[in-house]
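**Student:** Following this line, the structures themselves.
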Structure P
Amino acid sequence: MSELNQRIQKIEHLGESLDGILLMNKDMQFNPNFIYFTDSGDIDGFVYYDFDKAKIFTNSRDYSVAKKSWMKSAAIAKKGTLERLIKGKKIGVDFSTLYADTYMQLSKAKTKLVDITRHLENARITKTTYEINCIKKACRIAGIVFRKVENSWKGLSEIEFKGLIEYEMHRSGVEPSFPTIVATGKNIAVPHHRPTQQKIRLPLLIDFGVRYKNYISDVTRTIGSNWETTIKKILDELYPKVKPGMLAMELDLFVRNALGKNEKLFITSLGHGIGIAVHERPWISKRSSDTLKAGMTFTIEPGIYVPGGIRIENDFLLGEGGLERLTKF
């Protein structure tokens, strides 16, 4: 079975209550659900699937790109094409990526719109073999990049070091999965610090990842923090406990309990799923309703957010027997 058919099978059940599914990628917005079924974010247009055939509708500029996508079937959309396809039908739409002007356009077609965001998230939450292999490769490349730069920060500012890290990504043939975070000293207290011209002094936090064939890695290393022993001890206790069937919130609560009085310094959630999107289900937080299943890929990233603090983040595949660490560096 082709990769595309494996993915379509995950949403076939929606045909029992819907006439079709519409996935928009207006202005190449990088819609993860559009990419999931097409293997391309470089197409301005939409996918329409009537539970018989899936087709991409785009413009003349992106038509050749659409023909090379997994769907193969593509057409140039004309004025009124979208409205004619869905008029009077019950259509599943990803509300989380729907622009307001597109919603108004669809509403005028007297279409009943049904939010299928959760169904699409459920389709993506466990990975196919192809997806797992891509994520593993993204993690291996991240390791290569880190080993090249980990001792090259001396004399550089945060933003200079960010540039060096991303240069090495490009030399490896990939792009950043998100803007690289480099934080030194007091800036470590800010989880999503934007690198500045501040000269680097230890401790040094580096949060980075690469995108390989639309799939990402996301890893954080902190060099020279006095909190390292504390966090590593907790992780050594946590990792063997993680098994399919656990509630994701259990992981987060375990770390918070282990931190004791320092729990108030841990101001983020423990982790998140990774795949096409940098942040996707399962959510590893104290409020998460997700249950962990074999085939999920996610991060675990406890932190202490104070000047000179720490974050350690690794990527994992959950198998039937427990965690497989993918960021082995």
Structure Q
Amino acid sequence: MKNIAVVILNWNGIGFLQNFLPSVIQYTDHHLADIYVADNGSTDRSMEWLSEIHPDVKTIILGENYGFAQGYNLALQQISAPYYLLLNSDIEVTENWLEPMYRIMESDQNIAACMPKIKAFHTKSHFEYAGAAGGYIDKYGFPFCRGRIFHHIEEDHGQYDDTREVFWASGACLLIRSDLYVKAGGLDPFFFAHMEEIDLCWRLKNMGYKIMFCHESTVFHLGGGTLPKKNHRKTYLNFRNNLILLIKNLTPRKYKRTLITRTLLDKVAAFYFLAKLEIGGFHAVLKAYCSVLANLRRIRKSRQAIRKEIQLSHHDEIYPKSIVLHFFLKGKRKFKDLPRYF
């Protein structure tokens, strides 16, 4: 058994596998890690291509599209290794990408997960939306990163070249202890996609574990922060999942006040969509709230289960102010410009 299982979740991604899998094979120490591709019911011959061109890569066939969260949960149940490395299929890894993260994990048993520096595939001088140099959230649950606040992406000048504890690690490239993945309950399948890794990291931090950023490891991610303008599926998932994130994980002391304020902010966002005649965006926010209300009993049941495991409730990596206020009204576009620098 190898120490690490690198697991790529695939759904009709033959192009991604053809373009990015070779770098994973080339730069992964095969004494340290096995490479798996778990398939979410693809119909594009990606798995046939994989068996023909890269027969040494291990495969897991799931049969249908379970989404990011449940797809990984079902795949990882079939793998035995001390560490899982969740890797998006559209990531190009670099030489020595895995070992620095592994060394950090081995150095401290209280570290549950670790992520590398994530930069943009097409603009390699800049960070990438999905993680950049480590993730945080503000007091109202809005996620941001060192190197990325909302859709403002910084150029990488080495300004975040330090290994440090963060609040969440990107699911695009996430190294995590397998036993803690299971103990924390894995990724919540109700999320389907978007922010499920933040939810998992929040649970792990509440259990007393650390989430780390490793600047010595770099990967390049093709994905971006937006879908096509007329596709509001991501808008819906982001608003819905962000609300679920808060309901599940907020402490009792902050629960009501935070949710009231967050609901007001989301109303502002909804009417902003309406004012710009982006009816799809307006409907996406309404649909998100309808989904949460329809499933509120289920979400609260998850919250009750989480509360039983909590050891820590305060985290320095939660920004104690409003990132919305400082970004949109005060013009703070960079992490280092925030009033309280972490």
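No lab work stands behind these numbers, since they all come straight from the coordinates. Computed from a predicted structure; not experimentally measured. Cβ atoms are built from the backbone, for glycine too; each structure is taken alone.
**Student:** P, Q: which one has relative contact order in percent (Cα under 8 Å, 6 or more apart), as calculated, at 19? Mind showing how you got there, number by number?
**Tutor:** Values: P: 14; Q: 19.
Source structure: Q.
**Student:** To which of P, Q does the computed value 0.85 (FRET efficiency 1/(1 + (r/R0)^6) of positions 86 and 190 (r between Cβ atoms, R0 = 25 Å, to 0.05)) belong?
**Tutor:** On the way: P: 0.05; Q: 0.85.
Computing FRET efficiency 1/(1 + (r/R0)^6) of positions 86 and 190 (r between Cβ atoms, R0 = 25 Å, to 0.05) on every structure in P, Q gives 0.85 only for Q.
**Student:** Consider the structures P, Q: one of them gives 0.95 for FRET efficiency 1/(1 + (r/R0)^6) of positions 110 and 134 (r between Cβ atoms, R0 = 30 Å, to 0.05) as calculated from the coordinates. Say which. List each step's numbers first, then the result.
**Tutor:** Details: P: 0.15; Q: 0.95.
The read-out comes from structure Q.
**Student:** Please compute FRET efficiency 1/(1 + (r/R0)^6) of positions 222 and 254 (r between Cβ atoms, R0 = 30 Å, to 0.05) for structures P, Q and give me the label with the greatest value.
**Tutor:** P
**Student:** Then there's this: Determine which structure produced the value -0.33, -1.00 for log10 I(q)/I(0) by the Debye sum over Cα atoms at q = 0.07, 0.13 Å⁻¹, calculated from the coordinates; the candidates are P, Q.
**Tutor:** Working through the options, I get structure P.
**Student:** Suppose you compute semi-axes √(5λ) of the Cα gyration tensor in Å, for residues 214-261 alone for every structure in P, Q: which one lands on 29, 20, 7?
**Tutor:** The value was obtained from structure Q.
**Student:** Quick check on the output: 1.18 is Cα Rg over 2.2 N^0.38 Å, for residues 142-237 alone, derived from one of P, Q. Which one produced it?
**Tutor:** Only structure Q yields this read-out.
**Student:** Work out the source of 13.1 here, i.e. which of P, Q gives that when mean count of other Cβ atoms within 10 Å over residues 78-85 is computed.
**Tutor:** P
**Student:** Another one. Quick check on the output: -9000 is helix-only ellipticity at 222 nm (-39500 (n - 2.57) for each DSSP H run of 4 or more, over all residues; to 500), derived from one of P, Q. Which one produced it? Write out the running numbers ahead of the final one.
**Tutor:** Details: P: -9000; Q: -11500.
It was calculated from structure P.
**Student:** On to the next question. Using mean count of other Cβ atoms within 10 Å over residues 182-189, single out the structure from P, Q with the greatest value.
**Tutor:** Numbers: P: 22.0; Q: 18.5.
The maximum falls on structure P.
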